[in-house]
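For reference, the structures are reproduced in the following blocks.
Only the coordinates and a few stated rules stand behind these numbers; no lab work does. Everything quoted here is computed from the prediction, not taken from an experiment. Cβ atoms are built from the backbone, for glycine too; each structure is taken alone.
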Structure 1
Amino acid sequence: MADILLAEDDDNLRYYLCRALERAGHNVIAAADGLEAEETLSFHRFDLVLTDVVMPEKGGVELAKVARSHQPEIKVMFITGFSGILMEESDSSFKSDKVLSKPFHLRDLITEVNKVLL
């Protein structure tokens, strides 16, 4: 299906998101934070960056900017426990990207990822 870069600092959540995406047929490379995810962007092309908004070192919006500088056509989807508040304060170039608020069901994640990838 798609190559997805998953950046999530919560170990348990990252594990479950990765498993759900793989079961849905996607290839997933998971990173524990934005810096680790940024390194991965240097040597791999992705169809989608799925990233938590708030992470230590480098947040999701910063990661998305780096991803788009490497690959302008890459799709971006944000997950956050802070609804859209942080997205409103961020760069307006990401306003149209999908934001999925925590908590969410894994089925909803897969549905939204598939919509974004269309």
Structure 2
Amino acid sequence: MKIAVATEGNMVAEHFGHCSHYTLFEVKSGEILSKTVIPNPGHQPGFLPGYLASLGVECVIAGGMGARAMELFAQQGIETITGVGGLVDEAVREYLRGNLKSQGGPCQHDHHHGC
């Protein structure tokens, strides 16, 4: 399984599409096998869900995400966890322990600031 976390530095980014990087975690049997940081290829409407799906991502973790992105991820069969903050590595560990659940719905703003 691959998990993508919207990333700013070593923290979970406030908004999925506007983060500087994504941290990709390869996990198996609840253990992290590898971690790779990739740059955000750009925030173009509808692009990122397909892009991350092409990388094999099955779950996305972010502080916030727009309703359309959430719909597009659902169409790809990708789980979205929003309302998350804190350290990227800790967020993934909490997800793997079953302790991380979405804390909110989609962002309700014009995407010119964080959620």
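Some points to look at:
- Among candidates 1, 2, the computation of relative contact order in percent (Cα under 8 Å, 6 or more apart) that gave 24 used structure 1.
- Read-out mean count of other Cβ atoms within 10 Å over residues 21-28, computed value 16.1, structure in 1, 2: 1
- Among 1, 2, structure where distance in nm of label points 7 Å out along Cα→Cβ at positions 29 and 45 as derived comes to 1.3: 1
- Answer label among 1, 2 for the case where helix-only ellipticity at 222 nm (-39500 (n - 2.57) for each DSSP H run of 4 or more, over all residues; to 500), calculated from the coordinates, equals -6500: 2
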